[in-house]
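**Student:** What follows is a set of structures for review.
Quick note: the coordinates plus some simple rules give every number you see, no bench work behind them. These numbers come from a predicted model, not from an experiment. Cβ atoms are built from the backbone, for glycine too; each structure is taken alone.
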Structure 1
Amino acid sequence: MAQNFTYAVKGAVLVPGQRVQAPFGRGHKTGVVIASPVTPPEGIEIKPLKKILDEESLFGRWSLDLAQWMSRQYLCRLGQALALMLPSAQRKREVPFPEVVSIAAHQLTLNNEQLKARQAILASDRPFYLWGLTGTGKTEVFLQSANTILEAGQQVLYLVPEIALTWPLVKILRQRFGSQVAILHSALTPAQRLGEWRKIQTEQARLVVGARSAIFAPFQNLGLIIIDEEHETSYKSGQTPRYHARQIAFYLAQKSGAKLVMGSATPSLESYHALLNKTFAHARLTQRAAGGAPPRVLIVPRDPKSLFSAPLIEAIHQTAIEGRQSILFLNRRGYGSSFHCRTCGEDLLCRHCSVSLTWHKARGVLVCHLCGYQTAPVSICPHCGSLDVGWRVPGTEHVMDDLTRLFPRLRSARVDSDTAGADTPRLLEEFGQGKVDILVGTQMVAKGLDFPRVKLVGILNAEAGLSLPDFRASERVYALIRQVTGRAGRTHPDGLVILQSSRPDNTVIRWAAEGQDEEFWKQELSLRKLLDFPPYSRLIRFVVRSFQDTLAQKAALNLAEELGQNSWFRAEGGEILGPSECAIAKQSAQYRYQVLLRAHHFPLLHTAAKTALEKIRVSRDVHIEVDIDPLQLL
């Protein structure tokens, strides 16, 4: 709801952050107290609350201020922001954390680079960036910095891209810091999450580790915020309010006085630009902490008729002979997608979305990865009846089948979204113990995993994603290649990466293979500047959607016209791009159109968007999504 409501309470003193049940219309709704006591509005009957649900506030010291700031910043309702500050959560499948870890349970001795980085972090009064190649020991620097803050009696937040993939870190935090640690993840029951929430709020838990939503934990004495793998897009929410955890961290650090440190081997382009402009303090790590060396990278032509080139097959064979392990990366789950008829040229699309279906052979179904629609597999073209059909884009299940055929004696495992939940930590544990010879995976295998036995990394289709109609496509592909490459040879000097590509001369692929990070970022910055895209401008994206195409299209036109009424916006250099059909024109049976606002000054951009949203009136069948600083334009 877009407004606040006043209720009476007898025999109790309420404080902001307590949940209550209040009469509303013909029923009751759960709400959150944001102010008490208040002067009631005149001439209106004030109804009493039905029930007080919490004995104490669930808010942290800065929760209400943060929610109010988010409501303004992200152009969302206050209630939508407040909901993030509460511990309620729908329980998902349980994700147990294995007991085997590869990070030292005791504090390690830092090398000179690490020691200087730790000292700089603790001495800095500015946002800090720890920029280190994969395997250079950024995690140990984070942990020892956190230990200093904990010894000073303050709280630490440690953000990670995905909690289920950081089981070694979770285990080591528990071993080093014991009962001071709280883990926030989606597998907790509401009661468990409330328990962790209370521990944080009462400072029984002083080190909190979690994914994006842990940024909203009820801290009382925050001293340090760590954002590991800062470049990861999973820090951006896909639901309203579409916040970025990095932006929230900046606000919290400023509000609380906490230190903020980010880290990655592949900083986001916005962060690299900030480093160039000295907005962040920073330290560089260049030496692999465990004695390994950067792997040798070979670019080989991709065989259009096979997933595996001859050099990759030979390298897998040789790695197995040496008793070492291999990781094979393909960022496409399922068995195959893009079902194509060679006779009529038609593709098999989801009936609810404008994307192709993916064949999941193990489950025997075709699945839409956007809306979840499922149907039975087909062997003939549904358009013309031709038998000359096939899947143009192989996935990880296909890789597993080929491995079984090529290497029947080797043990393989697959990690992707289909193995999420309990299977993923178990499979990673078995790989870490040497029970699996080859790990096949999507981008999950690129997220900070550290396996000392891995010698070989095979990237099966390096250019996947480069052709997406999105100005960040090159940045994402480059970071992904560099991150996957970093899994090889972390403790030995003989790591090998075989990068298969049908575009070996592409600058993005060649520089990623060569590790020419700064050359890539400087070229990408020059292209962004030429096209006036972030970080040289700011964007707000509106996505207008409806089950009726004509309604969505009309509403998008009306929104663009309303935005165009702000003559001062154009006069100050602002631009309105669109409306246009989204690259994914239909999703979950809703038609989608987008309007982009672009300006160099965020207040100008924000005011134009806010003014238009306040004035425009749309049908109940039309929804407008607002995305501040969008990470993708699909």
Structure 2
Amino acid sequence: MNEAEAQTTTSLQPGIGQEERFRIIAENSLDAIILVDNDGIVRFVSPSIESLIGFYTSDYEGIDAFDVIHPDDQERVRQCHRDVVRTKESVDLEYRVLHTKGHTVYIESRVKAVLDCAGEVQYVVAIARDITKRKATERALEESEQRYKSLFENNLAGVFSIDLALNFVNANRAFEDISGIEMATLTDRCFMGLIWDEDHPSVYQVLFEVMQQKEPRDFDCRIYKGRHGEKIVNITMVPIILGGQLTGVHGLVRDITERKREEQELIHSEERYRSLQQSLNRFSSDLANVMKVADLEKRLLDEVRDVLQVTEASIEERPRGQEPADRDPLDHWVKIGQKEHPVYLRIALKQPISGIEAQWLETAMHYVTILYDNLLVIEDLIRQVEEMVEKNETPKWMLRLLFKLSEKERFALSSDLHDSVLQDLIIWYRKLESLRSGNGFDEPVRSELVRIEEGLLDAIHQIRITCNELRPPFLLKMGLVESVKSLLTYARMFANYEIGFTADGFDSALGEEQILGVYRIVQELLNNASKHSEATRVDMNLSSDGGRVYFSYSDDGVGIDLTTLSGSFQHMGISGMEKRVLSLGGEMKLRSSPKAGFHVQISIPENTDFKGDTYGHFVG
């Protein structure tokens, strides 16, 4: 027993007066007791008022009882006081008061009139109790209930509840939209009546697990949708547990019909994609063995008929101005090439093709278009070659092709010589030099080793010269003029004649093939001069004017009889120079006679058209 209880017990012993007892009760009550006169002035207040609103009894007594009430509640409480005075009936009410520390306290109060001997209202007594915590709990509970209600009613997914007998208890509007069941007819309706018959066993199994294990489960099933047929839904079942006991089950329903349809379409699309990819792989592999346009067209038609499951597909040539409009989606036209007129693939479809089939067709047409043009080029080239063979002529494009192949072989040979033979010779030379530098050899042996070293050096030097002639270094980087000057500088070291070269009037930017062609011609002319001309002086000039490049060569050698040069023509390489000039689209003129020197005039265009002469499709 604490001190307050002991004091109370002592105070309430027999012999204490009634007024004293009332005082003891008032002072020890946790509820505040407030005595107010008819004008609303506080005449008595119990000490518990301090713990309630922070006022001391001395501060609160004698003032207007309603001053501490929240402004929004003051008039309502005043009116209540007036009603009690007027009607003499007790009233229970709730209101807010302002604590001296600034916060709001919720009060539950019973107001009762105190009558005098004449039966008139003398005072009004109010018993006030702090219900702030209860109000907070009620407010939190209400907010929670509102949140749950909002979540339940406004959820985009269908939400429902069923009892342990599997009958519906309630559901939201979204569930009505998904199931097609009107809310008014839902109560006491069995949940299993909504499920597709074939899915009953699996749904029963899930419900059994939810009720037994008291854990959520989800599953997919089909439901009836009235006259709209079936729907595929995903349902999450959540047990409702109150007081530790299972009382029902909540359900969350999502319509996944569209998603399932898309999944099936995706599976079908993936299978179709694999099929089309295999078709492309097979088709591209077969095209590697196709060598004629007719065979290509037949192979294309076979693949289109097989993949798109059509019976009407054809290759048609349409004159310009009569191109197909392609307005009918079932009458599909695709251009595949160009003969005398544009060539089209025409497909009579049974139904519009899908996006992935359109991509397949586009890819296949890309393969076909490239190969179609190339096969046309090859067939035209074959016809042209046959015509040239009959006329004993060589087309320019073939000359260029042969020269390109020749340069490619020169480059390969130069690389092989430089990377293998030359490096081996250099290694053996250094080993021999290191061996000879020792002191263990007699003079005759040393002299023989020196002679072998010199032979190796000569071989190394000769291979380097050969590599440079096979593939002139820095030809494109230095340009034609500087490359020719470098060649002539080296030639002067071994020539027994003077060499003159001018290029003051040259300012053209030539391509690789043109630079290499002129360079090879200069090499051949120098070779002829050294071997056959017996000249004392050779002069060369390089210039450009009017979109053409001019090169001239002149020596004072023995010359040749141009009327009888058939044997020496091939021997001197003049035929090769003439063909090289012809391959560049240029002209070559010779002027020579016995003891009158040898003179050459060459002219080539700056921008050579490398699409052939009579044939316009070849690309060099």
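**Student:** Of the structures labelled 1, 2, one was used to calculate Rg and Dmax of the Cα atoms in Å, for residues 130-249 alone, giving 16.7, 61. Name it.
**Tutor:** For Rg and Dmax of the Cα atoms in Å, for residues 130-249 alone, the value 16.7, 61 is produced by structure 2.
**Student:** Here's something else I'd like to know. Comparing 1, 2, where is relative contact order in percent (Cα under 8 Å, 6 or more apart) highest?
**Tutor:** Answer by largest value of relative contact order in percent (Cα under 8 Å, 6 or more apart): 1.
**Student:** Which structure, out of 1, 2, was P(r) over Cα pairs in 10 Å bins from 0, in percent, for residues 242-297 alone calculated from, if the result is 17, 20, 17, 15, 12, 7, 6, 4, 2?
**Tutor:** Structure of origin is 2.
**Student:** Further question on the same structure: The value 0.50 for FRET efficiency 1/(1 + (r/R0)^6) of positions 338 and 546 (r between Cβ atoms, R0 = 35 Å, to 0.05) was derived from one model only; which of 1, 2 is it?
**Tutor:** Traced to structure 2.
**Student:** Still on this structure, I have one more. Could you figure out which one of 1, 2 the value -15500 for helix-only ellipticity at 222 nm (-39500 (n - 2.57) for each DSSP H run of 4 or more, over all residues; to 500) was computed from?
**Tutor:** 2
**Student:** Starting from the value 68: which structure in 1, 2 was percent of Cα pairs over 43 Å apart calculated from?
**Tutor:** Corresponding structure: 2.
**Student:** Ranked by distance in nm of label points 7 Å out along Cα→Cβ at positions 50 and 458, which of 1, 2 sits at the highest value?
**Tutor:** Of structures 1, 2, the maximum of distance in nm of label points 7 Å out along Cα→Cβ at positions 50 and 458 occurs in 2.
**Student:** Comparing structures 1, 2 by distance in nm of label points 7 Å out along Cα→Cβ at positions 234 and 538, which one has the largest value?
**Tutor:** Once distance in nm of label points 7 Å out along Cα→Cβ at positions 234 and 538 is tallied for 1, 2, the winner is 2.
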